[in-house]
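The data blocks that follow each hold one structure.
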Structure I
């Protein structure tokens, strides 16, 4: 299968496709590029190669795995707001989340519109980042 789209130097769109085989909606690509360039690439530079556990989810797939009703992973609802659950080769979930929060709080592209959600999933070993409204949590 030919590669569809490079989002940033180290992230390909295929990594964010729904696990049911549905491709990322084209309307969400600009927001996904922004998340990769401004959040995921800097985290990768600091913590090493990344694995995207979950990116885009269809409404049905999100429901089938028990995802939140208004999940940022359902890009169809708001294509300008996207999410990814990611783990990195080095560091801890707490470090990844702290670094993501720092970027959301200090970089003007996120700060000026108070965007950037970050969740720490310590027992599952990943961090959630999204371009939705500013909020932080532990899951």
Structure II
């Protein structure tokens, strides 16, 4: 870690360590939403399937090995609500629970971390609410 070079960490709607598993567990109910999740699962299952060349199962497993960031200054900013149009309400609730538990987990890694729920945004907080991102970066730098 480059603790002397980094003042703090801002996570923007960061995928929880269980997200890959949760996405891949969406049941195929014939809906477009379920098909979309299955497509994402397929893309992330192999580096050859996505533009970022991400091996999601390996990456998420590695992230799960992080147990502490000690007192490292950290802000976890997350959208106040995630919705998945066309997905069954029970499945949307399950994914929301996984997401919220994951955000709480990120906060638990650092004793000085704080969770910030950002309203009027999607997963792309930096696009939808750059004001919040700038505010949180400034807060970390003070």
Structure III
């Protein structure tokens, strides 16, 4: 009888130790997953910052190109008017890119789609069709 009680206590002790070990492994797995998630957030944030910086740089370059076109392009006549129009468009587009960045562009696109859902759907279908045609070689 004492032997049976000892075996039962050993089994309970073994079960408790197994539960504790499983709990420790689970805690460590949760910690590792949390660390990986935090690192992924940090990387995503860094990538987003670099993308915004790149977009801002492109905007600055567009504004610089607009100034070059104004300085070196014709100042009168048909070509002067065209050069002035291109310079104005480049300057305003560059300013928009520099000020808004990717997040502003995404917000503007979302608002545009909300205001005009049917044309957005048709444009999406058309782009999908063109992409399918291009990749079907």
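Values quoted throughout were computed directly from the atomic coordinates according to the rules given, and no laboratory measurement underlies them. Since this is a predicted model, take the numbers as computed values, not measurements.
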### Message
For percent of Cα pairs over 14 Å apart, for residues 20-91 alone, which structure out of I, II, III has the highest calculated value?
### Response
III
## Note on the structure
One of I, II, III was used to calculate helix-only ellipticity at 222 nm (-39500 (n - 2.57) for each DSSP H run of 4 or more, over all residues; to 500), yielding -35000; that structure is III
### Task
For the read-out Kirkwood radius over Cα pairs in Å, for residues 60-99 alone, a value of 9.9 was computed from one structure; give its label from I, II, III.
III
### Task
For semi-axes √(5λ) of the Cα gyration tensor in Å, the calculated result is 28, 18, 14, so let me know which of I, II, III that is.
II
